[in-house]
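Presented below are the structures under discussion, each in the form of structure tokens.
FYI, it's all coordinate maths here, none of it is from the lab. Model, not experiment: these values are computed from the prediction. Cβ atoms are built from the backbone, for glycine too; each structure is taken alone.
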Structure I
Amino acid sequence: MLDTSVSSPHGAPLLRIASLCPAATEIVAALGATDRLVGVSHECDWPSEVRGRAVLTRARTDGSSRDVELAALADARPDVILTDVARTIDVGAARVVVLAAKNLAGVWRSIEAVADALGIHAHGAAVVATLQRRVEAVASRARRLPRHPRVLTIERIEPVTLGGNWIPELIRLAGGVAVGAQGSVLDLRGLQKLSPKPDTVVFAPRGLTIGNSLMEIAKLKELIGSVDWPASIDGEVYLCNGRAYFDRAGPRLVESLEILAACVHPFEFRDFATQHVLGFQRLGLRRAAVAAR
């Protein structure tokens, strides 16, 4: 059994944590508790110190999600299990915390729920307050801007899938107006008929880094070349690291917001462009007819 007489710097017992999803692992890191992780999912890759921990999940053969390795989970002897799947996980007396955020408010609740499970409620509240201040700092700058570009976010090319969940909220906070129904799947005709037409296109391919997106960029180039949008005329097309940002319901959605602000208002938020230079890049893709001029 864990010696609960040993306490964290926040005065709580040092509980053993098993994280079964990347967002939960990133929340644990934000709370300063990565040293208590006794196992993570096969998708957990941030922060770097979690690599090498026991892997407690495996990818399903259909690639849709993940399965829990129950034997490995039992061997890890966790006191707290963090997951984003509402399913029964029976591992002794471990406390199971299900995280199901769909917006920023949900992310704040997730952080507080993990902090509560670890016995560090006050610290969790402080972490949330810090993240909220960063969000408000972006939003207050954006509110003062006279222009609010129309923004289309894409998270998958085949089929074309628009960003959902918290993405429209991030666009609004960054000083833009979301185009298209969140999470919708569109064919070329649907893209051509989008109204209003986007001034900016942000491509954040789910699960892919910028370096792993070369094939997707080729498909995006073909797409941009076939639509008559202000974004495709002006070359306001951006590629983001979709593995690190935008996709996970954790603290790094704040960095995602800062990156989005730099895409939507590149001059006004050029400080974020410098700060997150490795997180995104302007592709400058244009319609073929315009590029040929």
Structure II
Amino acid sequence: MKSNKSRTTKSTIDPDTLWGAIYAVSAFLIWGISPIYWKALRSIPALEIILHRIVWSFFLLVPLIILLRRWQEFIAVLKNLRTVLILLFTALIVGGNWLLYIWAVNNDHLLQASLGYYINPLVNVVLGMVFLKERLRTPQILAVVLATAGVLYLTFYYGEFPWIALALALSFGLYGLIRKVAPVGSLVGLTVETLLLSIPALAYLFYLDRLGQSSIFRVSLKLDLMLMGCAVVTAFPLLFFTLGARRLYLSTMGLLQYIAPSCMFILAVFLFREPFASAQVVTFILIWTALAIYSADSVRYYRNNR
């Protein structure tokens, strides 16, 4: 009897792991289909969308901090000048990343944005080598070379330097690299970052309102709710990501992260009908091959050293 019960227990999926997968997939899916949300706001300048995203995110994150009992950590961070200065720098980087991403989506460059988030893991490898003196394994070197070849091919053959993709990948990579220095969790860190950005954001929004150029509370209730809803699109996937990362292996999270750029790619090509020329096909194939090599090596390395 005990033996049968033991077998049943072993064959059952761990509930914590299952919930971790649900949280992580939910986060990456929200990030992946978020272009539909930003496209619905394309009549508003990208800068104004970002200002609302920052302000309303802060107002949403504060109750989450209290609910999850992170208030003491939040206050402690604000009392540490060095940490605040680091988070001010990362806030400017992530704010720039958000601005460029929304501008790219609403100006029909979603394909480049998806390319940027595909190559982001490989950019992280290069940044780790340059700044953290990490040694690259042979498959990682091959993956970086293939990704570089894809970017160069697109640049010289198609005559289009993918600056949006590289800027998104580099800014997000630098953001993650610098956040490693700050001893603060992702949720508390983002709350402090949005607090620091909310001060100039609110000032500029009031300035726009005085000029009569503000979009909120002037057009329609639907638009007002969508601008406020930017907070939900920002905060909830981050919360799901954090909950998922705590319950899953790093290698699993690394594989699941490709859900977001894959969704962006599908939306760009099949829903928004962005041009997808032969040079872009070759570039994506090279980068997908690079990611397959990188992912297989990461899983193998993690299993051997777990």
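If helix-only ellipticity at 222 nm (-39500 (n - 2.57) for each DSSP H run of 4 or more, over all residues; to 500) is calculated from each of I, II, which structure is the one that comes out at -27500?
Matching structure: II.
With FRET efficiency 1/(1 + (r/R0)^6) of positions 110 and 222 (r between Cβ atoms, R0 = 30 Å, to 0.05) coming out at 0.20, pick the structure among I, II it was computed from.
It traces back to I.
Please compute volume of the Cα convex hull per residue in Å³, for residues 94-181 alone for structures I, II and give me the label with the greatest value.
I
Check the numbers for relative contact order in percent (Cα under 8 Å, 6 or more apart) across I, II and tell me which is largest.
The maximum falls on structure II.
Of the structures labelled I, II, one was used to calculate mean projected area of the Cα convex hull in nm², giving 20.0. Name it.
Going label by label, the one that fits is II.
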